[in-house]
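S.K.: Read through the structures below before going on.
We did not get these values from a lab; they are worked out from the coordinates using the rules stated. For clarity, every value in this text was computed on a predicted model and none was experimentally measured. Cβ atoms are built from the backbone, for glycine too; each structure is taken alone.
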Structure 1
Amino acid sequence: MPFFERDNIKFHYLENGEGIPCLFQHGLGGDAQAVCALLGTLPNVRLLALDSRAHGETRPLGAVEKLNGHTPAGVLRGGKYSIFEAGTRVPFIVSWPGNIQPGKSEALVSQIDLLASFAGLLKQKIPDNEARDSKNVWEALSGKTKQGRSVLIEEGLGSLAIIQDNWKYIVPSKAEKLYKLVNIESGLDSLPQLYDLKNDIREKTNLAEKNPEKVKALSNLLDKEKSGK
């Protein structure tokens, strides 16, 4: 399997087809071969499937001691598997020369919104009862508005969280607070957690005790979203 080397890590990848390069980092719980098997050969697309540092052939694995001071999540708390923001929040880049102007936005969007957004852009109807969680946020993706979706549900190992208007509520859980194998905070606690992400993106100050009504409102909203009503 071919590889490229960076920071003493050999990143292995597979490629398939010819055309516009399209890079996938598996994210399927498998490896690069799982991506190629799933997608096959796409017309006019050169598929590059990359193994990440906990799967496939890429070495060394993601041991904490091998980070050498690097902080993959920046100032965010937690990491992979965590219900804290470092477990789910990532930058998203949209490029369409001549149609989207350069800029930066804090709009809240999710990968699941791509289906509804592109369907809206292309004026395609989504069949009833399909992609019900997907929201059309094309105006945010194209930089025409700073407002994305108002509500987002996050999932870590062992718990759920819900974000609405920069308020984040994490459901109580008795699961472990630290994933010792990777030295990552799970974000889980036996007590309710409430964070003001606008002023506390590091999730350091739990405001649940001071804002019981907000906790109740977000808890009820999460239950409603889960029920699908």
Structure 2
Amino acid sequence: MDNKKCKKCKKAKLLNEFGIDNGSNDGHYSICKKCRSINSKLKHKKECVICKKIKFAVEFRARALLCIECMDKLKIKECPKCGEIKSFDEFNKDKTRKNMIASWCRDCNTKSNKIFREANKERYSYNANKRVRKQRDIIDEYKIEKGCIKCGYNKIASVLEFHHIDKETKEYSIGSIVGNNLKKVWREINKCIILCSNCHQEFHYYWEFKGIALEEYLNE
């Protein structure tokens, strides 16, 4: 395909990057599509409802009446999906973007993800089960390696159980968060000790009926 030099940006581009112009010798405009789009936007001006300044259309968000400068100062943003102007707090963080704010608002993003998951149920179910199995294998290895802190048992992982040292710091039971972010799982595991099922039940009996604390039970 032939190349052509844009009169505006001075770059050589493929002919399909220039609009059709039947009146020209080669049948294409002398300015590329990108430069024509920019020129079109620069021709239009409007007034910002906050600062009252007349600015080019490119200085405004798509459908907003506030200029980009004012929106950034007020920490608000227009969601291109629903068209609503919302505070930065209603958008997820996105490190790949210049302002570190995601393009769509959190509500639109959640709805979109839900629709995608519904349309790909089998794929998500398979991936979730695979992730759970992988995490369970890692946790089982950890339990076998550590063993019961009371009697030292370390043969079968399913016999070993996690016990939270301080109930006040407990956020989740380990079994309920397996399959979540692994850092979250380890953060909860680090609040626990490992006891075999016999020692675990024995401790709860002493604690509930005889008032023996964990430290006292372990040092018996």
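S.K.: Have a look at 1, 2 and say which one yields 10.9 for mean count of other Cβ atoms within 10 Å over residues 122-129, as calculated.
M.R.: On the way: 1: 7.9; 2: 10.9.
Corresponding structure: 2.
S.K.: Right, here's the next one. Suppose you compute mean count of other Cβ atoms within 10 Å over residues 10-17 for every structure in 1, 2: which one lands on 12.6?
M.R.: Derived from the structure labelled 2.
S.K.: With distance in nm of label points 7 Å out along Cα→Cβ at positions 82 and 98 coming out at 2.6, pick the structure among 1, 2 it was computed from. Intermediate results must be reported in sequence, preceding the final value.
M.R.: Details: 1: 4.3; 2: 2.6.
It must be structure 2, since only it matches.
S.K.: A value of -0.95, -1.16 was derived for log10 I(q)/I(0) by the Debye sum over Cα atoms at q = 0.13, 0.17 Å⁻¹; which structure in 1, 2 was it taken from? Let's see the in-between values first.
M.R.: Working: 1: -1.01, -1.44; 2: -0.95, -1.16.
Traced to structure 2.
S.K.: Out of 1, 2, which one gives -12500 for helix-only ellipticity at 222 nm (-39500 (n - 2.57) for each DSSP H run of 4 or more, over all residues; to 500) as computed from the coordinates?
M.R.: Details: 1: -4500; 2: -12500.
The structure behind it is 2.
S.K.: Who wins on distance in nm of label points 7 Å out along Cα→Cβ at positions 106 and 202 among 1, 2, i.e. which is largest? Write down the numbers at each step before the final one.
M.R.: Values: 1: 1.7; 2: 4.7.
When distance in nm of label points 7 Å out along Cα→Cβ at positions 106 and 202 is calculated for 1, 2, structure 2 comes out on top.
S.K.: Identify which of structures 1, 2 gives the largest calculated value of relative contact order in percent (Cα under 8 Å, 6 or more apart). Intermediate values should be presented prior to the final figure.
M.R.: Details: 1: 14; 2: 9.
When relative contact order in percent (Cα under 8 Å, 6 or more apart) is computed for each of 1, 2, structure 1 gives the biggest number.
S.K.: Where does the value 8.9 come from, among 1, 2, when mean count of other Cβ atoms within 10 Å over residues 90-97 is the thing being computed?
M.R.: On the way: 1: 8.9; 2: 12.0.
Structure 1 accounts for this read-out.
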